[in-house]
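Novice: Heads up, there are several structures right after this.
What follows is calculated from the coordinates using simple rules that are stated; it is not laboratory data. The model shown is predicted, which means the values in this text are computed figures rather than measured ones. Cβ atoms are built from the backbone, for glycine too; each structure is taken alone.
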Structure 1
Amino acid sequence: MKIGFLKRSICTVLVLSLIFSLSVSATTIDDVEITDGYQDEIIDNSNYVVDQSELTHTPYEPLAEEDIPIERPTDLVISDEPEDAMLSYAPRAVYGPYTKLETMADEKMSVVVNGLKSAGSLKVVKYAGYNCYKFVSNGNTVYVTCDAFYRQQKATVTRSVSDVVTAAINKGSSNPLYTTVIRSKQYTYNGMKVFRWSFARVSVRAFHAKNNSEVVMNVTVQNAYDFDAYYAGLQDIGTSTAKISPTMAIRVTKSPNGLYFDSYEFRGQGENTSRSELGNLVSIAYSAKKITGTIASASLHVGTVYNICKEILKLTKTNSSNRKSYLTDLTPLSSSNRYLYKFETPVPYPIKLNGDYATMELGITYTGNFSSATNYNAYYGWTIS
């Protein structure tokens, strides 16, 4: 009887574990550790197949090699690597040619994303001996080789933002920071090999708000679209198809005046989800006593809002045009024997279109005046489908 009960118990645990793992398709952090210099985790769950019957195709008119225009820029020409930052003292400069996108510095990627969207389509030009596309935005020019687009690209982000968001909140900056989700899928049209690309320019930030009474973490889609890459032409810009499921997490690492999180609230907009509560999804790290000074991760206990605080965090969903809006109530979570030092929220729905977003607001409590010496480690993860 005992052996049979044990087998049934083990089976039940395995089934429940499988159900939970299937229901949450987002990056997560093991236990409570978010270290300095933590890099974004990226999961490519993309099974997207291009359906050319749903696309608008304008005629592709390739140029003969002898007809490709040769570029001779007159602005300052910068010779550097794609990951190098743009020069702040050169407001009008020429960069490239670069042979890849996935490690491109964020300012340069901004020129690429905004430049193509503004132009609508681009044809091949020759620059520095390469067949390239010329992207222009805010006075700067970035050349990228045609070969960089004529290939299949695994879903990824061009910049890890966890470390720069950590630095920003610890310096007191609330300015948005950016990364770009990219991917491409091959298909065939009129006998030609074509690559359907997705670009999604995403802003992130973590900052203090409401007179230093809360910490806010946010992710917002700013500029997202798809387009076709032929052998020597970029065209047919359309609605973005990349579905992005972010994870946001933040942990207090230094608290000179006993600061801890005391409440949770979530809101956002995006694709549909069947999830109606977040209590089992949002994870926390806590201590039974208030900590002043450095907060070691090893001193904290972990769990979810539901199993530690017994709160379900009901997720209210409303229709907003062709999007879904989401909201939880502001929920107090601290107590006299529970002080919260980390929150992690895998966003329960994908964000995809311009204006889609997710925000978590965490109330904070501390003794006396807010201390600028308070430190956090922040983290973003990305599951792309």
Structure 2
Amino acid sequence: MKKFNKETIASKAGIGSDKQHGAIIPPLYLTSTFEYEKLGKDQEYEYTRERNPSRDHLIKALSDLENGLGGEILSSGMAAITLVANILELKSKVILPHDCYGGTHRLFSSLAEKGMLDVYFINQGHESFCKKSIDEINPDLIWIETPSNPLLQAVDIQKISDQAKACNALVAVDNTFLSPSFQNPLKLGADIVMHSTTKYINGHSDVIGGAVITNNQEILSKLKFWANTLGISGSPFDSYLTLRGLRTLCIRMEKHEKNALAIVNLLSNNSKIGNVYYPGLTTHPSHAIAKKQQSGFGGMLSFEVKKGLAGADNFIKGMKILPLAASLGGFESLVSHPYTMTHGTLSPAQKKEIGISENLIRISAGLENTDDLLDAIKLGCKQI
């Protein structure tokens, strides 16, 4: 059977599945339980915590987009990360990026404090990372976040995956910032790919959700067991909405990227702006890696304004159409302040070590008219 392109996979997901009435769009199954045909006979659907058709349609589509065997839909991005952590044995060694998302850092740090895991936060972009750190630690899991949040550092998935196989370590990749539209970690050697579906996959800022996908049957069995055991599966209604959003993912990502690049070009030529972080820039330290493993550079960017925290505050207040809010990847552009928001729970020393300063600003470029967005950025710059 022909392998369809991503746009077609997303558009056709679940269509033709309703054999009873022939509905084009798959129905929403708002039920907690299913009737047994007869006593003692197992069946495909029994209880929604374990399986539900609405959730199955979404994970099938995401697995196809990520070239995976299957996976699980979870109640949030953090639930997805929690699921991966729970397939590990007690005292497993885990390597994570030093500049990962604050929630990821908080979860794994807390598990380490409880003595459940041995955790190592390391700069995965450093030249010696693969050769030295992996050999010395001999990890059970390497967690990758590429591009990283919020500094947009890209790391070589294939290189790290090859090194991980030498010590029988699993590789899990947080692919939230790029979505399956622009990057497919499983094709690059990773064992697990994770998404906060709250972001680009849903794309409408009205759902909280997560997904974990694998191309390994043994891992898949563990994911299914622990998702059911922990009770962290996503709801049918959220799955239905997310599948609806997924259908336009590829075309949305093109517009997100177009607007992000326009903003980056504007900021790069403004004397009131310091460093601009966007892998699409040829001057970005990991541009070559991003270009090699990604089919697009995405809609996320970060930059440092001059005049410190006051300058950042004035810039944010000066823009009129970009709300200050957590999250990203929706149709609307959002601005955030990583120092006090996404990474607010880290100590000042930890923030300094990974390069998150008080004057750092992150923007999720939305789907607005490009000129309107640029006008808002210009207004913000005038207030610095």
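Novice: helix-only ellipticity at 222 nm (-39500 (n - 2.57) for each DSSP H run of 4 or more, over all residues; to 500) computed as -4000: which structure among 1, 2?
Specialist: 1
Novice: A value of 21.1, 74 was computed for Rg and Dmax of the Cα atoms in Å; which of 1, 2 is the source structure?
Specialist: Among 1, 2, the structure yielding 21.1, 74 for Rg and Dmax of the Cα atoms in Å is 2.
Novice: Matching task: 21 is the computed value of relative contact order in percent (Cα under 8 Å, 6 or more apart). Pick the structure from 1, 2.
Specialist: Considering all the candidates, the number was obtained from 1.
Novice: A value of 28, 18, 16 was derived for Cα extents along the principal axes in Å, for residues 126-165 alone; which structure in 1, 2 was it taken from?
Specialist: Derived from 2, not from the others.
Novice: Looking at structures 1, 2, which one was distance in nm of label points 7 Å out along Cα→Cβ at positions 54 and 278 calculated from, given that it came out as 3.8?
Specialist: 2
Novice: Taking 17.0 as the value of mean count of other Cβ atoms within 10 Å over residues 46-53 derived from one of the structures shown (1, 2), identify that structure.
Specialist: Of the options listed, only 2 reproduces it.
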